[in-house]
Structure 1
């Protein structure tokens, strides 16, 4: 396998999901860009118009297909075929997600199922994927139960992210409304999501935290969960035998002297596992932590302004030398160079205007 270094001429594409429906946004759909690995510049190559609120995107492992949730009251998921050379997308079909406001999509470890979290629908859904990349009707819909202490934001369940564990044995789903990380198994034949029967069916986080997104360390044994409402990051140990998640550290995402309102959004781990990144909407920054290689615990490195408002999402490129931050309220995607030794970020002059950007996904080619 070829080694990729900073400044290499590897051609990649970047897909930006957006909000198209007022009052949340004013975009046209999904935007496809060619990424320059030397400068961080984005060049628009396609606008896939008419896709309503494609707020979260996912590429399959073969890079042949892209999937987008349609974050609407009548939630749907849309499938697209992808041309590897041009990066352009061609619509295949869509299916109901059986829940309102789907806000996350991922592919399970086998790539045979799309997994969706329906924020206002209180449900998580599994949908089989056909050989041609199109989506079949749902094979499983699970409704969450419960609430938590924030009466305005946690009055009922709000599933926010769902994804397989790296070993493929379990499926995790964060629920902002119940302060839980749910643990499921996905039956490979029936496509049913069933509660974990090898260990606890969920892991709690501190009341009022509002767990939103999560990311695993490359070793597959440490899980980082970013909590939207408390602006914290919780570190869990993951037991692949039982699916048990054991919390052992929680830290703030904000500077000690910050006195305003802020809500976390996304979390990502550097390819080598040495640094963790989380976004803050309000403080409008990326928090940078260094990791302990033995325990997975984190130590604050610092904060980097995203040069815009409400960084709802960001993405590290596969080399780990670039970070793109999507500033939803200032309608920009800003490129940062990442120092792999210190973990720090340096803003470039590459600022791309994108209406209401919500998700950023790099292709591997």
Structure 2
């Protein structure tokens, strides 16, 4: 098959990284053409990390990007494209109009990763979704919302869970202890990891408050908070919060790292404290790395964690409940070990990157062969 991976997004988070991973995986058996905005971080990442055929379009803010759509239609016909695979909602108008203008009329697949919060049944959106052959949502919750808000095309919507890779390398005890020391911890510290952008909705402040609450009850819990600031100065705000609560020495901050599963292995558990995450990619990454996980009980997280079996859930936005779950793992090493083992087994079976892309590949084949 000839496949276009289209993503003109200016961000560089899970959505954009997934577009890159999809292009890499599909390019092994098919001819993949990446259509990117040359000025964006994603295009730079493609240039530095893959040898995938690429063409460039500049993102247009127009809700009817007709000029770009005609350019993309010409690319579709020139390369005899069978499938357009999109990821970013703002690219849907471009792909829909390009399909309409093209002679080839490729299948249009939209991997929907962001929440849907309002009805999309007006004339304009009906046109866009009529061009779409399939929407793949990353959780059952998102599928339910999509079917409710795009009800005319509910039969085109189904779930395909994310897949993540196992770590390239599992750390030995010596490696783990050495890297803990390099990060500023002792070998026997109990460390909670939180990996994600530094912003209020990601809940770093909840973790700090939870650790302070645990300290008041005799639990000496440390934290490794990893991520870059979305707003300059927010890291200092979090450091001041830790100082005000008397636990500054328990918190280590680290900027963005390209190998999060290595950092995860330094931790006793990984927390996802986001108020409501559509999926929560960090959780299956940690589970496949063999680390116990705790997540907020909203959104797609409840489809990843079965409470008390593959991890622990806490009441979203509730630092006291997060503290309670942390103390359970801290005081019960066998529980921590059981959760880690069960979580790894579950994630290896259900959130496996290789299996995910095999299913995506087969989905594309089914659409193009009728």
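Every number here is computed from the coordinates shown, using simple stated rules; none is lab data. All figures in this text were calculated on a predicted structure; none of them were measured in a lab. Cβ atoms are built from the backbone, for glycine too; each structure is taken alone.
Ranked on distance in nm of label points 7 Å out along Cα→Cβ at positions 50 and 282, which label among 1, 2 comes first with the largest value? Intermediate results must be reported in sequence, preceding the final value.
Working: 1: 4.1; 2: 2.5.
Comparing 1, 2 by distance in nm of label points 7 Å out along Cα→Cβ at positions 50 and 282, the maximum is at 1.
Among the shown structures 1, 2, from which was the value 18.4 of mean projected area of the Cα convex hull in nm² calculated?
Details: 1: 16.5; 2: 18.4.
It must be structure 2, since only it matches.
When mean count of other Cβ atoms within 10 Å over residues 178-185 is computed across structures 1, 2, the figure 14.8 traces back to 2. A value of 0 was computed for helix-only ellipticity at 222 nm (-39500 (n - 2.57) for each DSSP H run of 4 or more, over all residues; to 500); which of 1, 2 is the source structure? Only one of 1, 2 returns 0 for helix-only ellipticity at 222 nm (-39500 (n - 2.57) for each DSSP H run of 4 or more, over all residues; to 500), namely 1. Set 1, 2, criterion FRET efficiency 1/(1 + (r/R0)^6) of positions 130 and 154 (r between Cβ atoms, R0 = 41 Å, to 0.05): the highest-scoring structure is 2. Taking distance in nm of label points 7 Å out along Cα→Cβ at positions 58 and 74 for each of 1, 2, which is largest? Greatest value across 1, 2: structure 1.
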